[in-house]
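Visitor: Below, each structure is written out as C-alpha cells.
Coordinate-derived values only; no laboratory data. All figures in this text were calculated on a predicted structure; none of them were measured in a lab. Cβ atoms are built from the backbone, for glycine too; each structure is taken alone.
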Structure P
C-alpha cells in the first residue's frame with residue numbers, strides 16, 4: 001500500500017486553503033454503519049478537491065476495558081478505507097467545551113471544515129448538549145456543509161458499538177465480522193514469554209498481552225488468523241487466564257500457529273478471531289490438555305478449510 005492515513009492532533013493539524021471533509025465521531029469498532037459514513041465522506045472529498053479526515057477520541061470514559069479498537073488499529077482501518085487524515089482529540093480537553101464553541105472554534109477554525117459528516121446519533125459539547133440537528137442549523141448559519149447519515153439497520157437492529165461489545169462477550173466472532181464489513185476482531189502486540197508448557201508438550205504458542213483499555217472477549221478457544229510481517233498464518237487461539245497452567249492475573253491471548261515453529265519472541269503480530277470453538281476449560285492433567293488441544297486443532301482446520309473454499 002503506497003499511501004497511509006496521517007495521524008494528527010489539533011495542535012499539528014496543517015492548514016489547508018481548500019479545507020476538509022470531516023467525519024465526526026468516536027468510531028469505536030469501525031462497524032458497517034461507520035464505514036458507510038466514512039466512505040461517503042471520502043467520495044465527497046475526492047469529488048470536491050478536499051482532504052478527507054476522520055475525527056476520533058482518546059481518553060474517553062468508556063476506555064476502561066471496553067474499547068473495541070485502539071487508535072493504532074483505527075489508523076490501519078482508515079488507511080484501508082482511503083482516508084487522508086485521522087484527527088485524534090483528547091476527550092479530557094474537549095469534554096467541557098460548549099457545543100457552540102466546539103462548532104465555531106474546533107470545527108470551523110481549527111479543523112478548517114468545508115463539510116462535516118456524522119451519524120443521526122452524533123452528540124458533542126459539554127454534557128452532550130449538541131446533536132446532529134444543532135450541527136445542521138449551525139452549518140446553515142455559518143456556511144459549512146453538514147451531511148447527516150442514516151443509521152444502518154441489520155437483522156432489525158441498529159448497528160452500534162454496543163452491539164459489537166455484546167457479541168464479543170457472547171463469543172459471537174462470526175456475527176461481529178458480519179457487522180464490520182467482513183473484518184474480524186483482533187488483538188495486536190509483541191510476542192512475550194510465557195510458561196512454555198505448550199512447547200514442552202509439543203504445541204509452542206505465541207503469547208501477547210491484552211491492553212488494559214481493550215475489551216476481553218468471551219474466554220475460550222477461537223479459530224484464528226495471524227499476521228506476522230507479510231505472512232498470513234492460521235491457528236488456534238485461547239483468550240483467558242489459562243487455568244490449567246497458571247491461573248493468570250490478567251487475560252492473555254495465546255496462539256498455536258499451524259505448521260510453524262520459529263522463534264518470534266519480540267516480534268509484533270496481529271491475531272484475528274474468526275470463530276469460537278469452546279469456552280476456556282480447566283483440564284485435570286497434561287494428557288487431558290493435549291487431547292483438548294488436538295480436538296481444537298481438528299475443529300479449527302475444518303473451519304479454515306471451509307473459509308478457504310469461500311474465498
Structure Q
C-alpha cells in the first residue's frame with residue numbers, strides 16, 4: 001500500500017498539471033517585492049509592515065520595498081494592489097476597513113472576489129475608553145448614563161467606516177443609546193480630544209489607546225473582543241458586561257491581487273507566519289496591544305467573509321454612508 005501511495009504521489013508531482021505550480025513556487029521571487037501599505041507612514045499598519053520588511057526580504061532572497069499609499073481609509077492602497085500583476089511580487093498590508101469601505105463604497109471592489117487573502121497578520125481589540133471626568137466606571141453605568149442623557153454623549157473615531165467607528169455603531173445599535181458620532185482625520189486627533197474632554201467616549205484601537213489607559217489619562221471600561229486580552233487581563237469584555245454576543249476585533253492582514261498562484265500564496269503565508277511566530281515578535285506585538293493572527297489563507301478568507309456579513313448588518317441597520 002505504501003509503495004502504491006509513493007508511486008501515485010510521484011505521478012502527481014511529475015504530471016503536466018503539477019509542473020507549472022511547482023516551477024512557479026521555486027522561481028518566486030524573481031525581483032524585488034513591493035509591500036503596499038494602505039495607510040500613511042507612522043501609523044500602526046506602517047509600523048507592522050516595517051517590522052516584517054527585513055526578515056521577509058531575507059527569507060525570500062529579494063529586498064522588500066515599502067510603498068505607502070494612504071487615503072480613503074485604506075481604499076486607495078487596496079485599489080493599487082487589485083490592479084497589480086498577480087504574480088506575487090506586489091501585495092498589501094490592510095486593516096479590517098478593507099471590508100467596511102467595500103460596503104460603504106459600493107461598486108469600488110469586492111473583498112471576496114477581487115483580492116487574494118494571504119495572511120491575517122494580527123488582531124487588535126478596541127478599548128471602550130472614556131474621559132475620567134465622565135461619572136461612569138462600567139459598561140452598565142455608561143448605558144444608564146446614555147439613557148438618562150439622550151443625545152448628550154459623543155463618541156469619536158479616526159473616520160467613517162473605521163473599525164473604531166463600526167464598534168461604536170454596534171454598541172449604539174445593541175443598547176439603543178442615543179450617541180453622536182464625531183469622525184476625525186485619524187485616531188491621534190480623536191484621542192487628543194478624548195483626553196481633554198471634548199469627546200466623551202471612544203472605542204479606540206488598543207495599540208494607540210493603551211498608553212493613555214496606563215497613565216490614567218483615560219478610563220477603560222471594556223474591550224470589544226470575544227475574550228479578554230493578555231495586556232489588560234482584568235478588563236472585562238463588552239459581552240461579559242451585559243451585552244452577550246458583542247464581539248468585534250480590528251485586524252491587520254496581507255492581501256494580493258485576484259488570481260495569485262496558490263504555491264506563491266502558500267510560500268508567502270509560510271514565511272510570514274514563521275516570522276510572526278517567534279517569541280520576540282509575539283512579545284513585540286503584545287507590547288503594542290496586538291496579538292499574532294497567522295493561520296492559513298483560507299482561514300483569513302473566512303474571516304473576511306464573516307466580517308462582510310457582520311459589518312454589513314451594522315452598515316445597513318445604522319444606515320451608514322460616507323456623507
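Visitor: For the read-out helix-only ellipticity at 222 nm (-39500 (n - 2.57) for each DSSP H run of 4 or more, over all residues; to 500), a value of -8500 was computed from one structure; give its label from P, Q.
Guide: P
Visitor: Which of P, Q yields 2.1 for distance in nm of label points 7 Å out along Cα→Cβ at positions 68 and 124, as computed?
Guide: Derived from P, not from the others.
Visitor: Comparing relative contact order in percent (Cα under 8 Å, 6 or more apart) across P, Q, which is largest?
Guide: Of structures P, Q, the maximum of relative contact order in percent (Cα under 8 Å, 6 or more apart) occurs in Q.
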